[in-house]
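S.K.: Below you'll find a set of structures to go through.
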Structure 1
Amino acid sequence: MSGGAAPAVVRRKAADTSRVVLSVKDLKKWFPIRKGLFSKVVAHVKAVDGVTFDIHAGETLGFVGESGCGKTTVGRAILRLLDPVTGGSASFQGQDLLAVGGDELRQLRRKMQIIFQDPYSSLNPRMTVESIVGEALTVHGIVRTTKERRERVQELLKKVGLDPVRHIARYPHEFSGGQRQRIGIARAIALEPDLIVCDEAVSALDVSIQAQIINLLQQLQEEMGMSYLFIAHGLNVVEHISHRVAVMYLGRIVEIAPSDRLYDHPSHPYTQALLSAIPETDPDAPMNPEQLQGEVPNPINPPAGCRFHPRCRFAEARCKAKDQPIPVWRIAPGHEMACILGEKIPGAERIGEQPGF
């Protein structure tokens, strides 16, 4: 886990598109803003405002966008870490995620896990690696004795590239950032889940370590058949691990497409700007990045019409019209985009619309 050149990233294995593991429809999560003596609700932060997507068996769906666009909120709402949601539906392997509770929810959580962004704060500093990784095994009755738990934890540590003998009794402060994230991954796969939410799982790591962790996640996916919701800031991070990529802006998905197609044929102006911002490694390549002007607008009071229009270099007067619905276009199989200007793309088919604000 030393520095140096980043290792080559393993290519992803094809997903099983015949089986949907997670289906999310029009998901909304608004956070109330309260003021006054009686804590009256005066407004809402519309962190997630109508998100729809599916994840198939063995698939990695990348979620990208700037800070504050709602990516992490989507992941935590799905796992019921943010409860209750404001609207919409989410089903996991045919079960209504938003309706279950008690023992049913506890059983479902065995199949859904999360890898947190910060490997420094997501591990309890007072617990050993054996306790951190083995806690869920004990809670869910997977192991019955201390010996069984230790053997299982050692297997998991070996699987994520750690020494099962030297590392099992150590505490988190004795590890590097990359090693701590491997401990977090071991904890996440301990119950052999079907879905893992990777919440900025590599953003706090050095570039060379990022590639190692992405390779590890892909190897585990191939061995165990898990699906990932892979949340990241930049499109360069999700390029190789994702089968499909969803681009979020201010609480909504503006474009979703198979990974290769999105990088070769970005259609939404926001996606084009994000791709343009990826550093170019070829010194002879022309440098002409599309600069995004301004900041992400306030989610308490989103812009009228298209939410991206204040920063879009192609914006027209109709993009700014209040209550202007935003048409959703199918550009190609599996490639969809929400933008008024999609009518200018040859062969685009209008398949729906997002409400204006």
Structure 2
Amino acid sequence: MPELRKDPIVGRWVIVATERGKRPSEFLPNPVEVVDPSKDPFAEGNEHLTPSEVYAQRKPGSKPNGPGWQVRVVPNRFPALRIEGELDKEPCGIYDRMNAIGAHEVIIETPDPNLPLEQQPVDGIARVFEAYRVRMADLLRDQRFRYILIFKNHGRQAGATLPHPHSQLIATPVTPNHVKEKLEGATRYFAYKDRSIFEDILRQETREGLRLVYENDGFVAFCPFASRFPFEVTVMPRRQSPDYHAIQPEEMPFLADAMRVTLQKLSKALNQPQYNYIIHTGPVRRPRQGYWTTIDLDFRWHIEILPRLTLIAGFEVGSGFYINPTPPEEAAKYLREITV
């Protein structure tokens, strides 16, 4: 019989439709796009096809905006938000408007256009996540920004317009509502129980092991109890911290290892699926935004990995419910048993 499951953080309901249950082999195969480096603006040697880099990790002796880089960050040529200007908030009748001020950057994860993130060595993945940290810390100094969202679209169905491995960063002048829902849920739970809901989730998932996918000394990967999508995975640090940019140097190899193993398991289980991942981190706390008073204790940054195996249709849009045809316990068991 189908189940209704409630997300304990945001209160969102999910339908786990066991009667529609699907094994990994039943999901459609995903064709792998091979990139022609001569037509790839992110390939090494084509640096002139992108805006000037704002950050790069380079081999000794190499020059900016030329070959020799390992990870490169550039402004998006077609930004969703623009960094120049002021917000200029103003009313518009009963409505409100402001200029679309922000930052939109592309993190090019490797010079090799055909090397997916999960096939990089641990130190290569760590370089990518270090680039995230550096750029986030830098943009948080801008008084106009309230939130930094880092995400990866892998595959056309996941929103990627170029197949070369890359991810994106967008700084926004407001805190997104989805993030606020998580923050408010964490605050309510802490006020009621004097404990972090993230710590309680982590404790239960590691103790029971039913939805556990992988763990190391720094991070735990598990399928959430109320997974919205089949084979959805959360990667969460063991150390309490609301801010991704505050990750410690000794934690980075453990994060890279957890992401590498988890993504390799998903790739092997689901025939290289298209997916998104999102880093959920704390918002900017400025003096006039002092309402997140317990955030250092109640919220924990984490990563959501969302394979794009099913479509969102009218029911999901109209109700806010999601229908997941694969129970997270089955998905986690399948992933645990895969060796990589």
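Every number in this text was worked out from the coordinates using simple rules, so none of it is lab data. Not measured: the values here are computed from a predicted model. Cβ atoms are built from the backbone, for glycine too; each structure is taken alone.
S.K.: Quick check on the output: 33, 8, 6 is semi-axes √(5λ) of the Cα gyration tensor in Å, for residues 67-106 alone, derived from one of 1, 2. Which one produced it?
M.R.: Details: 1: 20, 10, 9; 2: 33, 8, 6.
It must be structure 2, since only it matches.
S.K.: Then there is this: Which of 1, 2 yields 0.95 for FRET efficiency 1/(1 + (r/R0)^6) of positions 155 and 331 (r between Cβ atoms, R0 = 30 Å, to 0.05), as computed?
M.R.: Corresponding structure: 2.
S.K.: Determine which structure produced the value 0.65 for FRET efficiency 1/(1 + (r/R0)^6) of positions 115 and 203 (r between Cβ atoms, R0 = 41 Å, to 0.05), calculated from the coordinates; the candidates are 1, 2.
M.R.: Matching structure: 2.
S.K.: Let me ask something else. Check the numbers for distance in nm of label points 7 Å out along Cα→Cβ at positions 59 and 187 across 1, 2 and tell me which is largest.
M.R.: Values: 1: 2.9; 2: 5.0.
Once distance in nm of label points 7 Å out along Cα→Cβ at positions 59 and 187 is tallied for 1, 2, the winner is 2.
S.K.: Who wins on distance in nm of label points 7 Å out along Cα→Cβ at positions 219 and 315 among 1, 2, i.e. which is largest? Mind dumping the intermediate values first?
M.R.: Numbers: 1: 4.7; 2: 3.3.
Largest value of distance in nm of label points 7 Å out along Cα→Cβ at positions 219 and 315: 1.
S.K.: Which structure, out of 1, 2, was FRET efficiency 1/(1 + (r/R0)^6) of positions 83 and 163 (r between Cβ atoms, R0 = 25 Å, to 0.05) derived from, given a value of 0.05?
M.R.: Working: 1: 0.05; 2: 0.40.
It was calculated from structure 1.
S.K.: Taking distance in nm of label points 7 Å out along Cα→Cβ at positions 35 and 179 as the quantity of interest, name the structure among 1, 2 where it is greatest.
M.R.: On the way: 1: 5.1; 2: 2.7.
When distance in nm of label points 7 Å out along Cα→Cβ at positions 35 and 179 is computed for each of 1, 2, structure 1 gives the biggest number.
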